[in-house]
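No value in this document is a laboratory result; all are computed from the given coordinates. Values in this document were obtained by computation on a predicted structure and should not be read as measured data. Cβ atoms are built from the backbone, for glycine too; each structure is taken alone.
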Structure 1
Amino acid sequence: MKIKSPTLARVQQKLGRHIQEWRKVNGLTAEDLASRAGITRSTLHAIESGAGSVKSENLFSVLEVLGIADALVDAADPINTEIGRARADRITVQRVRKATPRW
């Protein structure tokens, strides 16, 4: 079994907490959200607790019901960051090769 890094665990828990807060903002019970997303209540609990053992399709089903799937996808767009815009020319590259050390 792969051991999660502390950073990954923290990020997953934070995302889960935000999803739970969005659920409450939308006035949904956990049962309601799970039903609308087509997942089980235990899968939703895993998402909200940051377990990290859920399928991405289940996570995105929840995000879609909450109305925040597009915002998350947009946040991951490299063009929406300074470094992404600065290195936009690399986006069209088909393959990234490892640099070989020049001794």
Structure 2
Amino acid sequence: MKRKRQPETAADILEGIFKRPDLQKKIREYSCIPCWAELVGDEVAKHSKPEKIIRGRTLVIRVENAAWAQELSMSKDSLVEGIRQADPRSLVEDIHFKVGNPADFRGH
């Protein structure tokens, strides 16, 4: 007689998924996004927000206008260093600032 296999728990399934190397890399790539507001402070966070990671190592930040893009560009190196200090797992090596729609910033 065949033995019935025990059903897997959701926790077991998720554990298997999160151990996949490709997903671990994505988690490391995006690990800096939750710390953005803490890194830059409330005032800057009101006018900027992390959008995505491109090429695995470049963080794209949407900013409210060109003045914010310029201001933050001048601090790019210290921001990258701050990300590395805040989350040593982060793979971010560069930041690209993209001017976005001001409506995207309402409600911050």
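Structure notes:
- Highest-scoring entry among 1, 2, by Cα Rg over 2.2 N^0.38 Å, is 2.
- Origin of the derived value 28 (relative contact order in percent (Cα under 8 Å, 6 or more apart); candidates 1, 2): 2
- Ranking 1, 2 by distance in nm of label points 7 Å out along Cα→Cβ at positions 11 and 35, the structure that comes out highest: 1
- Here helix-only ellipticity at 222 nm (-39500 (n - 2.57) for each DSSP H run of 4 or more, over all residues; to 500) was derived from just one of the structures 1, 2, and that gives -17000; the source is 1.
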